[in-house]
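The next part holds the structures, each set out as structure tokens.
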Structure I
Amino acid sequence: MAYVNSTRAASFGIVDRAATVVKSLRTALERRRVYNQTVRELRALSKRELADLGLHPSMITRVALEAAYGK
């Protein structure tokens, strides 16, 4: 008995590549928006309010990065 396997290489055209770039840009912009909003909101808090949250003012950037990028 003979078996024939046929595979087809996926070809990505310029439209697919452009769509991928647009999607990546939208994702990056959304993450940056979350980062900026988090920094803005945390900087608006007093040191006392930050302490109530268990944060020091020097931790704002790191917390915002974690919120936006999960790092």
Structure II
Amino acid sequence: MENSQFPFGKSNYILIAISVALIILGFILMSGPGSTDHAFEPDIFSARRIIVAPFVCFIGFVMMIFSIMHKPKTK
């Protein structure tokens, strides 16, 4: 059997897991009640939903790119 190597190291997988968690957290922060035909929900314009959540998702996606491109240390 040939010696197969994984494409990523342990640190890459840890960074990918953290990135996925940040992206999921960002989408959870974006969620909430929406406006209907009968009632307006002013919470759709809160800072959490239009500033914080997209920023958290963006950081998660940038971190995902970094974690994929990061070269693991060789022994």
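Rule-based calculations on the coordinates, nothing more; no lab input. Since the model is a prediction, treat every value here as computed from it, not as a measurement. Cβ atoms are built from the backbone, for glycine too; each structure is taken alone.
Annotations for the structure displayed:
- Computed 18.7, 67 for Rg and Dmax of the Cα atoms in Å - originating structure among I, II: II
- Which entry (I, II) yields the derived value 1.00 for FRET efficiency 1/(1 + (r/R0)^6) of positions 22 and 54 (r between Cβ atoms, R0 = 35 Å, to 0.05): II
- Origin of the value -21500, where helix-only ellipticity at 222 nm (-39500 (n - 2.57) for each DSSP H run of 4 or more, over all residues; to 500) was derived from one of I, II: I
- Which of I, II yields 46 [relative contact order in percent (Cα under 8 Å, 6 or more apart), calculated]: II
- Read-out distance in nm of label points 7 Å out along Cα→Cβ at positions 14 and 38, computed value 3.9, structure in I, II: I
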